[in-house]
1. Have a look at I, II and say which one yields 15.4, 46 for Rg and Dmax of the Cα atoms in Å, for residues 63-150 alone, as calculated.
2. From which structure (I, II) was helix-only ellipticity at 222 nm (-39500 (n - 2.57) for each DSSP H run of 4 or more, over all residues; to 500) calculated, if the value obtained is -3500?
3. Starting from the value 0.95: which structure in I, II was Rg/Rh (Cα atoms, Kirkwood Rh) calculated from?
4. Can you spot which of I, II the value 44, 26, 19 was calculated from, given it is Cα extents along the principal axes in Å, for residues 159-238 alone?
5. Matching task: 21.8 is the computed value of mean count of other Cβ atoms within 10 Å over residues 23-30. Pick the structure from I, II.
6. When relative contact order in percent (Cα under 8 Å, 6 or more apart) is calculated, the result is 18; to which of the structures I, II does this value belong?
Structure I
Amino acid sequence: MKLATLRTADGTRAVRLDGDVLIDLGHADLGELLARPDWRTLAATASGPAHPADGADFAPVVPAPSKVICVGHNYTNHIKEMGRDLPDYPTLFPKFAETLIGAHDDIAKPAETDALDWEVELAVVIGAQVRRADEQQAADAIAGFTVMNDISVRDWQFRTIEWTQGKIWEASTPVGPYLVTPDEVGGVRPALQVTTTVDGTVMQQDDTGTLLFDPVFLVQYISTVITLRPGDIIATGTPAGVGNARDPKVFLLPGQSVTTEITGLGACVNTVVEA
């Protein structure tokens, strides 16, 4: 299934893609839907009003997750381009709901930076509450996958050795358009091509099969630290090709279009605008 949160004139709605229409699932958003233990059955069988998929205005897949946990340094090529050793454990940092925007929303370049960078990421969406999950529990807790562009404000990120301030800029992070269930992408450890293009030029390209820490391991690891709840998001890291690692460095400018795409999941297509 492909599920989404759609903006409508009457507020947001959880929907399922059926051909060229989006079927209302009877809930305000996917976070509300995923909180139900029977969400899979309801999502597959609901037959509410239909909305056209063409031109749909997507909200973030989960508009208000209780937490967004991001993973740094998880593709071998990206670790090498940043001049670091392969880690023994995942590098984690948080995002907040206020950071997220829809898959086709504009990205407002903050006036405080000239170092706005792209990062395509496979994002895991949690579909069941877990704490200290074993491997099977972790796999079962994965509702599906979506696309995230972990937009980074590099000069603020590197002001200190702790990255968070460069990663949580308000209304900066596209996520969506769809939550795609594991059965559609080869399971809970999918091998999918990830790509970033800026104004049509390919900047990043890799395969999620090369992740050092795969989605199931990340659910196990993070749930050891804190309870993961339905609707929570784990961003699994970005591959080589970010603007900050180029020589000379290249950053996003107003007027540019940035597309982050993952095979089988869809794409976030966003225009950079002045704040």
Structure II
Amino acid sequence: MPRYEQVADDLRARIRAGEYAIGGNLPTYAQLTEIYGVGRGVISSALGLLEREGLIRVVKKAGIRVLDWSIERRRIGRGQTIMRDPARGYVFPAASHAGEPWVVHGRAVRSYEPVPERVASLLGIEPGIATLRRRRVTSPADEPRFQIVDTWLSPEAVRDAPRAADADTGPGGYIDRLEEAGHGPIQWTEHARARTPSDEEAGLLDISPESAVLELVLVGMSPTLGRPVDVTVRVIPADRVELVTELRRDESAQWPVEPVTPRPETG
């Protein structure tokens, strides 16, 4: 086994045993080279491995932080049904359990930001133009930050439904305001992919930039315009979720299987 893997194995075991507390720091680079009797390159490779596993985060001028590795992985049921709650409005598939309280870390922020290329392509607008973004960082109560949720509203959506851009969008949220303004019924498509986080996302979620995140993008299509009016991007540390989809049998796959009648041989 390469020396850096041996060092990583030992540090991993110490972290999981509680020798290095969650939220605390590992020894410095200099101390680790002395403890293990190896060069800085070996330590760097070992820490990179632990970063990719989501156990630590190397923070400039702040040290090598131990992350919360004990968080239970949550299941997100990827059904195709969108429900409606009289009090909250539309309810989409999520990682929350029924009645579970969630909190916003910091405060929800509304601002006009340069629209990223991927979101711009989905909205059908020019990349980089100032576009309304509603951002919040949320998690179940008493848990670390679980997801970043960015909702981008097209300029046409804000023009037609100005209340969708308000801090208080009223009952049913911004979606109800869009539909009331003539963009209903909105139809949604979801895109899912894995990627590495940006430095900003890693900082907001308190994860290593080396770890993977799951990106879930919900695109809301206006039947009036024939194009999207909102794009919501959820970014979740990949080691905290698993996607679960219930597979259904088509009529052609019903059980019991009907016997196949052999064709008569022809002479």
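Here, each number is a calculation from the coordinates, and none is a lab measurement. Computed from a prediction, not measured in an experiment: that's the story for all the values here. Cβ atoms are built from the backbone, for glycine too; each structure is taken alone.
1. Details: I: 15.4, 46; II: 16.4, 48.
For Rg and Dmax of the Cα atoms in Å, for residues 63-150 alone, the value 15.4, 46 is produced by structure I.
2. Computed on structure I.
3. Working: I: 0.95; II: 1.11.
Going label by label, the one that fits is I.
4. Working: I: 36, 34, 24; II: 44, 26, 19.
Attributed to the structure labelled II.
5. Numbers: I: 21.8; II: 14.0.
Of the options listed, only I reproduces it.
6. Values: I: 25; II: 18.
Source structure for this number: II.
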